[in-house]
Structures are given as C-alpha cells and as structure tokens.
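S.K.: Next up: some structures, all given as structure tokens.
We did not get these values from a lab; they are worked out from the coordinates using the rules stated. Computed from a predicted structure; not experimentally measured. Cβ atoms are built from the backbone, for glycine too; each structure is taken alone.
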Structure 1
Amino acid sequence: MRHVTLYIPDNKYPLFMELARSIDFIKKIEEEESEEPSKEEVIRNLKRGFQEMQLFKKGKLKTTPAKDFLNEL
C-alpha cells in the first residue's frame, strides 16, 4: 500500500475531501492541520482570547492558575 501527502488550498479542501471519500479504493484518510495557521485563524484565535480575557475580568469566566496548570503536566 502507498502513502501520498497532498497540500490542498483551504478553499478547495472540503471539495477534495468529499471527492476522496467517494473513491472506494481509498482505505484510510488521515487529516492533519497545517503547521502554520492561516491569517484568518490567527485573527479568530486572538479575538477569542480577548473575549475570554474580558469575561474573566468581569468575573463571568473561571480560569486555572498557571501554577496548578503546570503541576498537572
């Protein structure tokens, strides 16, 4: 059995995955995130982080102290 790595543009990914899943001789599909997030993903993650920080400051979100988090590792 052979293994192939393809790099697909984000806007074509859903179409490609639909096509790949429809081919009966493909036995396994492993999806991986790209190593570098897109600009949109970075902006979305930053916005989410700022929203969470605002919720924390308002007392509407509980967090774990860094010391406790590190102890769990």
Structure 2
Amino acid sequence: MSVLIHIAVLVLLLAIVGSLASALYQLSRPRADSGRMLRSLMWRVGLSLALFALLMLAWYLGLIRPHGL
C-alpha cells in the first residue's frame, strides 16, 4: 500500500511541475495569454493542496511515517 502512496506523490509532483512549466511557457510567449497562465497556476495550487491532503491522510492512516534528519 505504501508503494501506491509513493507513486501517487510522485505523479502529483510531476503534475505540479508540468503545470508550472505550462504557466512559464504562457508567460514567455510574445502574445502571452494571461487567462491560460492563470488557469495553469490555479491548477498548480489545487494540485499542491491535493498533495498536502494526501500526505496528511497517509500519515494519519499510518501508511507513511516521518523521520528525523
């Protein structure tokens, strides 16, 4: 079960980076489309919140454990 959590976290992180890259692409275009850039950044925020909720839920259920560094 913890392998599925690790895969889900990795997929969400990749989606967050992809959304950020999409917003950067929209920003760097000569005719920047602010609506698409805003939508990409909104997706990034939503995905980040989903990742945080997934990590807290997995910790609460005991699927992952924090460790001290």
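S.K.: 1, 2: which one has helix-only ellipticity at 222 nm (-39500 (n - 2.57) for each DSSP H run of 4 or more, over all residues; to 500), as calculated, at -28500? Walk me through the numbers on the way to the answer.
M.R.: On the way: 1: -15500; 2: -28500.
Value -28500 for helix-only ellipticity at 222 nm (-39500 (n - 2.57) for each DSSP H run of 4 or more, over all residues; to 500) corresponds to 2 out of 1, 2.
S.K.: Match the computed value 32, 10, 9 of semi-axes √(5λ) of the Cα gyration tensor in Å to one of the structures 1, 2, and report its label. Before the final figure, lay out the partial values.
M.R.: Working: 1: 38, 18, 11; 2: 32, 10, 9.
Clearly, the read-out refers to 2.
S.K.: Right, here's the next one. From 1, 2, which structure was distance in nm of label points 7 Å out along Cα→Cβ at positions 2 and 26 = 1.5 calculated on?
M.R.: Answer by label: 1.
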